[in-house]
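Presented below are the structures under discussion, each in the form of structure tokens.
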Structure I
Amino acid sequence: MGLTKRMKTQNSPMLDSGLSALIGDLDERGLLDETLVIAVGEFGRSPKRGVSTSGNTNSNDGRDHWPYCYTAVMAGAGVKRGFVYGKSDKTASAPVENPGHPREVLATIYHSVGINPHTIVYNHLNQPRDLVKADALTGILS
């Protein structure tokens, strides 16, 4: 079975049922407001089948890594319910509205759980560093 078919028939349904069950359970127990649930990967998938973007050999059914456009699902901890932030072009090749950088997603995670993303931390050489060099995506928060 090729990647695309496996994603549609196996992986996506498992993620959908598991994630929705977790969020529903947290909500029923009154824990969703204090818990952040996030599902995100480090890349998307190329918009065209059989096109190698990383040097991998792909079958006609394969879709290679695509770091230019991908999604994240966030729920709880002040995230607006049913809200979609950003928009891609019709082939999901590139963001066309409100792109969110991974640093901004990380800053949003910290902000959502009460940690200032601009906190100064010290590395192993005692040098000051920003926790995250980005602002939180406050537009997704209620």
Structure II
Amino acid sequence: MRDELYSIARREFAEDLIFEIEGKPVTLSIKGLLIARAEREGYNFSFFEVTETETVLAVQMKGFIVYIAIESDEELDDEEYAEVGKALLEHLTPKIALLVTKAEKDYSGKADILLDDGMSPDMKEFFYSLLVKHRQGKSPYEQTEVA
């Protein structure tokens, strides 16, 4: 069962993407993918900046969260970031839906890294901390105390 998810991850996500943003090409490389069970159903997405050129796109869909590690060829400003985010979601949503649909039928785990295509040490650390938190049933988001 998990082998099919690994196969989908390699086939659908291990790629470089080139988008034209504000008249210039921006190259993004998908370096990793993690799937985890979510506590609720629903749809949502967010971005986590790991380094100046590394970002994680988290998409929640149908009781799962899919984290996608993305490396850009250069640092993006806020306007470029918004455009890249929109382009990424348009391109990746059908692929994420395919992965999640398969996971709904066959996946019984809590969380697994399905793709590691040369993630940097910073990205690996971020991904493995997500993996551990999900497997322990903890929230992947930092909790802060009210001052």
Structure III
Amino acid sequence: MERIEQYLDFMVHILRADGVVEEVEKQQFMAMMVEGLQLRPEVVERYRGQLEAKSWDPPTDHQLAALGEGLDPGSLSHMVKDGYSMAWADGNIDPAEQELIQRFLVAVGIPESRLADIDNWARISLEVARKGQILFRPVQPVSG
């Protein structure tokens, strides 16, 4: 499995974790794939189809472990932080989304004793990112 597939599959599992993929979540995911990652149209369509599915099976621990296979700590931290951001796309992190992220972390070998600290770190990272978005909003140029 390619790294981009590991990443995208993880995001899809997070979006599905609460049982409903909201329109705002679909929009954020699609924007990330098309604008951010500039993926080929056939890859975008494959993942669009996954988001449109009416039912799905939750991932097994083995499937979650495969999503983290070969990732170094930096890549893993980015994936988890982005996972929290994707979970937050609809304005809240559902307990099922948080549980899926925690299952993923345990599946890739992170000790359960670190989960609360990782959750805290990810939520602080989200807050810092939101503040940055506010700070960098376009402003009206001063006319002179």
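Each of I, II, III could give distance in nm of label points 7 Å out along Cα→Cβ at positions 6 and 134, but the derived value 1.6 comes from II.
Figure out for me which of the structures I, II, III the number 19 belongs to, where relative contact order in percent (Cα under 8 Å, 6 or more apart) was derived from the coordinates. Structure I accounts for this read-out.
Taking FRET efficiency 1/(1 + (r/R0)^6) of positions 78 and 126 (r between Cβ atoms, R0 = 25 Å, to 0.05) as the criterion, the top-ranked structure out of I, II, III is III, with the highest value. Comparing Cα Rg over 2.2 N^0.38 Å, for residues 46-117 alone across structures I, II, III, the highest value is found for I. In this comparison of I, II, III, the computed figure -20000 for helix-only ellipticity at 222 nm (-39500 (n - 2.57) for each DSSP H run of 4 or more, over all residues; to 500) is attributed to III. Structures I, II, III were shown, and semi-axes √(5λ) of the Cα gyration tensor in Å at 24, 19, 14 was computed from II.
A short reminder: the numbers here are calculations on the coordinates, not readings from a lab. As the structure is a computational prediction, the values presented were derived from the model and not from experiment. Cβ atoms are built from the backbone, for glycine too; each structure is taken alone.
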